[in-house]
1. Where is distance in nm of label points 7 Å out along Cα→Cβ at positions 55 and 191 largest, in which of I, II?
2. For the read-out Cα Rg over 2.2 N^0.38 Å, for residues 15-166 alone, a value of 1.33 was computed from one structure; give its label from I, II.
3. Given structures I, II, which gives the highest value for distance in nm of label points 7 Å out along Cα→Cβ at positions 63 and 231?
4. One of I, II was used to compute distance in nm of label points 7 Å out along Cα→Cβ at positions 79 and 119, and the result was 4.1. Which label is that?
5. Output the label of whichever structure in I, II has the greatest value of FRET efficiency 1/(1 + (r/R0)^6) of positions 7 and 215 (r between Cβ atoms, R0 = 41 Å, to 0.05).
6. Using distance in nm of label points 7 Å out along Cα→Cβ at positions 103 and 175, single out the structure from I, II with the greatest value.
7. Which one of I, II has relative contact order in percent (Cα under 8 Å, 6 or more apart), as calculated from the coordinates, equal to 21?
8. Quick one: volume of the Cα convex hull per residue in Å³ came out at 155 when computed from one of I, II, so which one is it?
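Taken together, the values in this text are just the output of simple stated rules run on the coordinates, not laboratory data. What you see is a predicted model; the values in this text were computed from it and never measured. Cβ atoms are built from the backbone, for glycine too; each structure is taken alone.
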Structure I
Amino acid sequence: MVEGLLSVAVALAIDRCWGEPRAAWHPVVWMGRLLSAMGRRVAPVREQARAVFGLREWLSGVVAWALGATLVVALAWAVQWLVAPLGNWGSALLLGVCLKPLLAWRCLREEVASVEQALAQSLVAGRERLSWLVSRDTAALDAAAVRESAIESLAENLNDSVVAPLLWFAIAGLPGAALYRWANTADAMWGYDGLRRDAQGLARDWTWAGQWAARVDDVLSWVPARITAVLLMLAGGAGRGWGALWREARRTPSPNSGWPMAALALVQGLRLRKPGVYTLHATGRSPTEGDVALAIALGSRALWLGGALWVVAVCSLVAVGAWR
């Protein structure tokens, strides 16, 4: 347990000092390339999405996802097994190095902050920078909507890119973190309900081929998303409003992303929305200059708080074990 904490500390220190490794050495980039290659065989090219259940497409998605997950977990387990003979501290240090690419806090906060920096130049520049972060059409967004989208992306990815990988590392070591990142990347690339154009410009139908990837990510993210929301509420000094968090989080179609987004909306007193899909904290104000930076600060505070609680929990378990 103590060694696991050291691994996490090493990973976060590397993230803070150096950020992301080059794409050629990045395991999540490798996952994306594998998923892209598999996707060309899994999702058929169509002019219209298939409305009726496609058993063959669904099974293809399940089998391809499972094969990739098996490879990813096996490689992560092999790394963990190879470093084990180095001893508790040596293996913890190297596991931390290997864990780092599976989480990304510095990159996330810098990308979100760059949206506000671009807005300071012009609305067009802000929209363009936001398009790097989100899949929605940004062409018609005003400045408030650009900030709303940036804050929503920060909240959602705080869970997907930091809290969830760390939780699964705590549960199942490096294979657990690697499996989560595979599932989350697969959902991002395959979990579409309908047509999506690939790198070659072909419209592929993911209606059924991506169902398994989407559902597995929902399951693996269920607990971390709620932990992230609680940490953000505590980081914002929320002494009440827990019932509002439960109500607001349920307004999004996703069973998970609404939780951290609702938490930031409530602690910052903001209205966050995706037009035609959801509105969180409808009585809140529109984001203004400074709210994006505050959201980033709250995210950092939530991570520090989560780390402190983890240390307390581990120390308590060690103390109980020693007492017994």
Structure II
Amino acid sequence: MKPRILVIKLGALGDFAQAFGPFAAIRAHHPGAEITLLTTPPFAPLARQAPWFDRVWDHGRPRGLVALWALARQLRAARFDRVYDLQTSARSSRYRWLVGRGAEWSGIAPGASHPHANSRRDFMHTVERQREQLEMAGINHFPAPELGWLDADIGRFALPARFTLLIPGASPTRPAKRWPAPRFAEIAAGLDIPAVILGGPAEAALGAEIARAAPGARDLTGQTSFAEIAALARRADFCLGNDTGPTHLAAVAGCPTLALFGEDSDPALCAPRGPHVAVLRHQPLATLEVAAVRAALQDLMRESTTTA
């Protein structure tokens, strides 16, 4: 019988994108296993495109006792041999009791067979923290994740051959993570190619504000799937964005990316990772000057061209 492996990664988008490396490492370490991902609905379509999972369950955050009981029965019935908890939250750690104590467990749950036993884990970047967790579980081979699947047909947007990406949003509960929309608009207005504005439905007002100030810009907020964001990033000249999920996804997809950080998040812990990524941190972020961003973009493009 094939070994049965469970991977837990519930979100958010930036964290999910930064788990592509661990996902690939787990698959490489268990080439003949049946691997199930437990996640949440926003990330299930992306996970089902990926080559690392045999099954994707999207009900990792059940609401109400009936849904929780259904998840508990499903987890117990699956009889998993090993669990890699890449969420390492209080919620996901409690799932150890739902899976059953007979399964090996990599994570921080009490009694885990393969604990991430580093008291400084919360001070590590997400990528290094997850790598160390897997090393402590016996995984020592970390192949670069194959990302040919991370694409989509973007013909419906009828974009020109060259464009850039602007990602002006961030968590609505953390406004200090947002560089002001008028400054994004100033960047867009000064480009010689169109800017494409990305974000979720909650960023629609930001997209409209930038598009009004930069008539050549295309506002696609609320119109793109995660796969389409990645596809746009594969084809864009560069991406400029705040510390938010779509910026992380653009970086992973290979787009030269400049990520803006303020006082509300620490790039040492969560900066985007990818082949061509630069970080510009200014505190407070709202006072970061357009000239400094333009200079950083020039440096990014110079470096990405040199190393291409």
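1. On the way: I: 2.7; II: 4.3.
For this comparison of distance in nm of label points 7 Å out along Cα→Cβ at positions 55 and 191, the top structure is II.
2. Numbers: I: 1.33; II: 1.16.
Derived from I, not from the others.
3. The maximum falls on structure I.
4. Only one of I, II returns 4.1 for distance in nm of label points 7 Å out along Cα→Cβ at positions 79 and 119, namely II.
5. Across I, II, FRET efficiency 1/(1 + (r/R0)^6) of positions 7 and 215 (r between Cβ atoms, R0 = 41 Å, to 0.05) peaks for I.
6. Checked I, II; max of distance in nm of label points 7 Å out along Cα→Cβ at positions 103 and 175 sits with II.
7. Derived from I, not from the others.
8. Working: I: 155; II: 137.
Considering all the candidates, the number was obtained from I.
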